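Rule-based calculations on the coordinates, nothing more; no lab input. Small disclaimer: the values here were computed from a predicted structure and weren't measured. Cβ atoms are built from the backbone, for glycine too; each structure is taken alone.
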Structure P
């Protein structure tokens, strides 16, 4: 029987020279302490708590952060971002531009899907065309300039664009590659129940709406992750996630509410630390600019003047954010540092409403997720002095997203997954068309802004592109089709036993998590 205690001496240790006993003795020395019986087993599973579950496990069909976060553990694109939003090769080992309209990708050799099928150029061609052409794809604007995708042998793919597109690779970042033969054979519904990708983890099981379990992909081209399994668990309320953290039932909690962070700061949990990350997320009010009263620019500007942004940040975010004056954060290429702050001026808001024909104010209904009820309550309080009698329609997260596509007034957040402001211009601001305006349910239309957005692809110079992006931002904020509220920090609570720095885009890959040495 193996024990350890103070009576062990180096002289006694050196007498054990056979292989088996020598191993046991070295282990005993490593755990030398009074009363020690056996070292604790090495942790093989990492548990990640999320503020909801993915809306789907099928790529290309939902543009939503939690869905992307979970999918990025199962699937990969041609290239991705490191934690600082710098491009890194993934399934494409290299790429080049033979001319201004052509991208040539050479695929990484030795890559297999979770079912053992080798990755081929056919899978890439199929996936990119699906993202571009499938009616259910939310990535159509990302692929809007793609004219043709062809294979040149098993490991080379050629993409030709209709016009120069210098950030095409960033746009393809969430065009995750699917196994063509399997997907076509079983269909999207069956694939959603048992997804197969090339990522560092493979799908094992799901408790719908509550938990997803994955295991390390033994054939992963990038080597085995540090943890054999990863489990994603759901929380909905501040009380739920704080309980998970205090009871040490989660190793990492992502997108934690700021009031939980404040509570943990006041009453720390041994072995857990708070990590604050400047994010890509902007929280805003969306408007249907086709219908009254939001069809009047004066009403839209009144709404902007009726919001006390510093108070929102202080009261609801406990300082974990900054007031927003545009629709991208300072971390995004295209942010305009010279735009003025949006002031809180209820009296000016009342005057604008009166000029627009609403001397007695307005009574709009704001659609919001139940998880953001406190924002709605605070907005209702702030807007009352401006003559805006805000009503709230709070919905569960799964119901909220489809409802927001037709709601005239809604609370939503958006982030640029490419780190470039054109993401949000393409989807939130451009009028709806075959490839643009995916998230423009308010059907905001401005032909001149549309033209400028489409022209962004012609800029290869960083300086010229930045100037063009910022010019569009000035024009967008003058029209106010979205009312920005605040730039929201991402808050992670993480075990001190882990070596992990959360990425700026919050696409948390469990394979990046290591044990602290």
Structure Q
């Protein structure tokens, strides 16, 4: 026998010992059983001894060797020792097993196509993501709703965290929770809130915790707070700074259309009790409360800057549904661009006095058609004559001349046979009291002095008064115009406080970010310019 043929015959004999051939398939080590009908080659290693187990070794080669195989057959399989993975030829190109276009690899995927490749289902079945064999996220097949921590989301995205916080989002400097289950504590004394639907934290300076914006033709607020349990909004600020005075709430309204009329309100409070019967309490639109045990306190502060005629710190009105005249008052400012007033409005100024025997009574102030200062005193009449020297402070703030003389009214005390008194030698500093008919009585004389103030001098009698604030400027009826208008008159006003006393800017408390920087600066310069043009150049001096 040819020695070259012997190894081949020996190999065939060995294969026949371990293999059983059945028609079109071959079984190796199948222990007499028929090879699996679906396999062309059935290799069974189960019957081998434990220390003799063996597998099928696929041809091995480098990537360079694999890629130069001439005319590889479709389905040709090799093990690439360069990449450490199996490769097969799909008839066109070599494909690395585990990274085919139709498979998702657990180590990531490359060369994906956003149009054709996706993770999910192609039928109406939910996609469920699990960890530890427990469902963590579900994408519903019918509706596309996504639920995290819930198997039945009712919105497009629903996160249910049970007793823990739901969502936390943050950047380097700011963060916030959506569905804050943990209690929130703040303030001194400590305030405690049992969680919050939205909780924002802003530890870094210059960053905003929550920002809401409504733009375009929006007809709703950028932010709406609603509560049917307590208050709609509660703002709490802790201020430990010795140099900064922030407001607990700050509202700014920028009006950019010059044609807009009506009320343009930066902050508005509206209290609505509805139609509930009974009158057990009070309906309050806006309340200002300052609580301090060791510092001066102001409940409500109103400040107005403007070049227009109406510059009023506050306006108050009480209207009546029963047709009774409404009472309104402008407080602190000017209603005509010149005259400064404390209070001007309808009704009277009154004082309430609680008495033991007569109940709580109301005393009403007298009213005058023009502005007057009054002073009272008692002087001792000696031999029918007395001289009264005006208080130098009063003398410094009044006008006394031929057109505006002192008005003096005298009443003798305990002198029943007194002949009467004549007031003589009236001047800007004083006057004499002389008994009539050469009388020489001695005793006390009570007197009252009425003088024209320098304040608002030139305004005249019965000047024009403003109407209610809700009346449109172009709707003021002609019948409401007073006949005695202060038009083209020189009206005296005192210079501003900080100009009289030369305040240092550092001594002035900012209000709303506005501080007069000194005389003739900023908004104050405009106001002073208007006033100075109306101050009489020849104002009588005392």
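Computing distance in nm of label points 7 Å out along Cα→Cβ at positions 110 and 190 gives 5.6 for which of P, Q? Walk me through the numbers before you get to the answer.
On the way: P: 3.3; Q: 5.6.
Answer for the origin of the read-out: Q.
Assign the value -8500, calculated as helix-only ellipticity at 222 nm (-39500 (n - 2.57) for each DSSP H run of 4 or more, over all residues; to 500), to the correct structure from P, Q. Present the calculation step by step, with values, prior to reporting the outcome.
Values: P: -8500; Q: -2000.
Going label by label, the one that fits is P.
Taking 3.4 as the value of distance in nm of label points 7 Å out along Cα→Cβ at positions 230 and 254 derived from one of the structures shown (P, Q), identify that structure.
Details: P: 0.7; Q: 3.4.
Going through each structure in turn, the value belongs to Q.
Where does the value 74, 48, 46 come from, among P, Q, when Cα extents along the principal axes in Å, for residues 238-461 alone is the thing being computed? Don't skip to the answer; put the middle values down first.
Details: P: 56, 50, 36; Q: 74, 48, 46.
For Cα extents along the principal axes in Å, for residues 238-461 alone, the value 74, 48, 46 is produced by structure Q.
Out of P, Q, which has the highest value for Rg/Rh (Cα atoms, Kirkwood Rh), for residues 206-261 alone? Mind dumping the intermediate values first?
Details: P: 1.07; Q: 1.04.
That would be structure P.
If you rank structures P, Q by relative contact order in percent (Cα under 8 Å, 6 or more apart), which sits at the top with the largest value? Working shown, then result.
Values: P: 19; Q: 6.
Checked P, Q; max of relative contact order in percent (Cα under 8 Å, 6 or more apart) sits with P.
Consider the structures P, Q: one of them gives 2.7 for distance in nm of label points 7 Å out along Cα→Cβ at positions 454 and 470 as calculated from the coordinates. Say which. All intermediate terms of the calculation are to be shown ahead of the outcome.
On the way: P: 2.7; Q: 4.2.
Computed on structure P.
Upon calculation of Rg and Dmax of the Cα atoms in Å from the atomic coordinates, which of the structures P, Q produces 49.1, 183?
Details: P: 26.0, 96; Q: 49.1, 183.
The value was obtained from structure Q.
Tell me which of P, Q gives 10.2 when you compute distance in nm of label points 7 Å out along Cα→Cβ at positions 86 and 494. List each step's numbers first, then the result.
On the way: P: 1.8; Q: 10.2.
Going through each structure in turn, the value belongs to Q.
One of P, Q was used to calculate distance in nm of label points 7 Å out along Cα→Cβ at positions 222 and 366, giving 3.9; which?
Values: P: 3.9; Q: 5.6.
That value comes from structure P.
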